[in-house]
Structure P
Amino acid sequence: MTEAPFTPRVFSGIQPSGGLTLGNYLGALKRFAQAQDAGVETIYCMVDLHAITVWQDPEKLRHATRELCAGFIASGVDPEKSILFNQSQVAEHAQLAWIFNCVARMGWMKRMTQFKDKAGKNAENASLGLFGYPALMAADILIYHATHVPVGEDQKQHLELTRDIATKFNHDYGVDFFPITEPVIEGAATRVMSLRDGSKKMSKSDPSDMSRINLTDNADTIAKKIRKAKTDPEPLPSEVVGLAERPEARNLINIYAALSDQSVEQVMRDVGGKAFSEFKPMLADLAVAQMSPISTEMSRLMQDQAEIDRVLAEGAGRARAIAAPILRKTYEIVGMVGA
C-alpha cells in the first residue's frame, strides 16, 4: 500500500507548566509566528497531557494553559492562520499514543536522556507517563502527518524516536502511512542561556528571577535585568571566534542577533570593540522594544479567559478534523474492527 506524497505541515507543542521566558519566545514562539506566513499549514499545541507526567495543581494548570495560549497569540501566532489548541481536547493524541506504545521498544525508551535527567536517582518513583511520554510526543506529531517539527537541541532525541516509530510502524504493516518527520533547527539563540550563568539554559525553575526575562515582565524590569546581566571585563570581539570562551558575552550577542533578526556575524561587525557599558543599553532598548508589547498584550488577553477558551475549543475542532481520519486509517491498518 502506498500513500500519496505528504502535504507539508508543521507541528509543535509547548508544555503549559507556567512561566514563559525569553528563551521560549526566541527558541519557539517567534519562529512559530514566522512559520505561519511561509505557506505551510501550521499546528501549535499546549501539551497539557505531557504536563501531568509530573504532579500539577489543577487550578495552576488551567491558568498556565490559558497563559500559554495568550503567549502564543501575543507573540504573533494568529489563530486564524494557525491551528491553536490544547492537547487534551483532541483525544486522538492519546489514542494514537497507545498504538505507538505497542510499536516502540523498551530499549528505545530507556535510552531517552530526558527521562534520566527528570527522574534522577528516584526513577522507581517516577510516573509511567514520564517514562513513556516520548510515544505520546510521537503521536502528537504523527496524528497530523506533520512533515516538519521545530525543535531545540534538547528535543532532537525525541524526534529521532518519532522517526524510529514511524519507520517501524510502516515496516511492520507494509505501508507508507506515516511520514519520517524532519527537524527544523535554525538561527541564533535557539538555546537562550541564563543571564546569571552563560553555561546554563535560561529556565523558569532557576531560583533567581534575575536569571531570565519573563514574557510577563514590564519594560522597566526587562531593562533592569539586561543591565545587571553577568558579563566579563573585556570589550566585545569583532569576530565570532572571540566568543568561544566567553559564555555570557556569547549569550548576550546571540540574544541581540535573534531579537534584531541578524546573524551573529553581522552583530559582531557592528559592536566589536564596544565595552559592555555601551552594548548593554543597546540590548536593553532592543529587548524592551521587542518584548514589552508582548507582556502588555498577554495581560490584556488574560482579562478575557472566555475568549481564550473559545480560541482553544475552535482550534481543537479544526485539529480533530485532521486527526480523526488519520486515526481511523491507523486503526484499519492495525486491524481494529469498526475503524
Structure Q
Amino acid sequence: MTQTSSLLRQRASFILLLGCIVFAASMPWWARRYTEQWTIEFLYTLALAQGWNLLAGYGGLLSVGQQAFVGIGGYLLVMLGVNAGLNPFVVIPIAGLVCAVLAVPMAGLLFRLRGANFAVGTWVVAEVLRLLIANDDALGGGSGTSITSTLMGIPVWWRLSGTLWVALALGAGGTLVVYALLRSKLGLALTAVRDSEPAAASLGVSVRRVKWIVYLAAAAWAGMAGALIFITKLRIAPDAAFSIDWTTTIFFVVVIGGIGTIEGPILGTLAFFILRGLLADYGSWYLVALGAVAVVFMVWIPSGLWGMISRGTGLRLFPVQRRAPVA
C-alpha cells in the first residue's frame, strides 16, 4: 500500500509539473508582458538555484563564485552576438558548452582546496574574471556595453516568447534533469560523497569523478542562465555580470526552501519573489529583512520550508530515496 501510494503521488507530481509547463509555455498568447517578464525571471532564478543546490546540497561543494559563469555566459552575447553577429538564442547553448570547458581548469585548481578555502577560492576566481573583462575595451570595459544590436531584426513578440520558452527549458527542464540524475547510479554516488567522502571512497565510489561531473554541470547551467539573463536586460557591465548578488540570491532561495531537496529551490524561489514584492518599497531595509529571514532559517529551521512541509505531511513530489521492497 505504501509503495502504491508513493507511486501515485509521484505520478500526480509529474502531471502537476507538466500542467505548469504547458500553462507557462502558452503565456505569449494570453498573458501581459509584465507577467511574462516576471515568469522569465522566476524561471532563470530557479535554474540557477537548482544548479547550485546540486553543487552544494548534493555534491557538498559550497561555491560562492557561481557568478563567474553567469558573467561568462552574459559576455558571450557580446563576443558572439554583438561582435560576431550570431543569433542570441543560438549563443545560449554555446555559453553552456564554453562554461563547461572553462570549468575544467578552474576545477583542477579549486579541487585542491577544501571547505572554506574552496568557497573563498571560487569567489576569487570570479573576481579575477571580472577584472579581466573590465580591462578589455573590446568588450566595453568597466562601463559595459549594450547588446540591443544582437536583437535587431527579431520581432518583440518572438524575442519575448523565445526568452520565455528558453527560461522554461532551463528552469523546469533543469529540475527534471536534476531529478533524473539523482535517481540514477550517479545520483546515489553523489549522495554518498556528500554524506561522507571517506566512506564513499571505501565503497568504490570515485569521489573526484563525481565532483567533476557536478561542477561542470552546474557551470554549464549557470552559463546558459547568464546568457538568457542579459538577453532580458539588454545591457551588460562587469559589475552586474559578475556580481556576487547572483550567488547570494540563490543561496537565500535554497536555504529558505530546503537545501538538498529538489522541491526546496522551487518553494524558495516562490518565497523570494513574494518577499521581494512585499519589501521592495523599504529601500535598503529590504536587504536587511532578507538577511534576517535567512539567519532565522539557518539557525532554527535548517531543513527549510519544504523540510517543514514534508515532515508534517510526508509529501514527496520528487522522491529520490530508495527503499527496500517489503515482503
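Data overview
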{"read-out": "Comparison of P, Q by FRET efficiency 1/(1 + (r/R0)^6) of positions 170 and 306 (r between Cβ atoms, R0 = 41 Å, to 0.05) - largest value held by", "value": "Q"}
{"read-out": "Relative contact order in percent (Cα under 8 Å, 6 or more apart) - highest-scoring structure of P, Q", "value": "Q"}
{"read-out": "Answer label among P, Q for the case where distance in nm of label points 7 Å out along Cα→Cβ at positions 122 and 314, calculated from the coordinates, equals 4.3", "value": "P"}
{"read-out": "Origin of the value 3.3, where distance in nm of label points 7 Å out along Cα→Cβ at positions 58 and 138 was derived from one of P, Q", "value": "P"}
{"read-out": "Among P, Q, which structure scores highest (criterion: distance in nm of label points 7 Å out along Cα→Cβ at positions 234 and 274)", "value": "Q"}
{"read-out": "Computed -16000 for helix-only ellipticity at 222 nm (-39500 (n - 2.57) for each DSSP H run of 4 or more, over all residues; to 500) - originating structure among P, Q", "value": "P"}
{"read-out": "If Cα extents along the principal axes in Å, for residues 106-281 alone is computed and equals 56, 35, 35, the structure in P, Q", "value": "Q"}
{"read-out": "Source structure (of P, Q) for mean count of other Cβ atoms within 10 Å over residues 130-137, computed value 15.1", "value": "Q"}
{"read-out": "At a computed 32, 25, 20 (semi-axes √(5λ) of the Cα gyration tensor in Å), which of P, Q", "value": "Q"}
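Values quoted throughout were computed directly from the atomic coordinates according to the rules given, and no laboratory measurement underlies them. These figures come from a predicted structure and were not determined experimentally. Cβ atoms are built from the backbone, for glycine too; each structure is taken alone.
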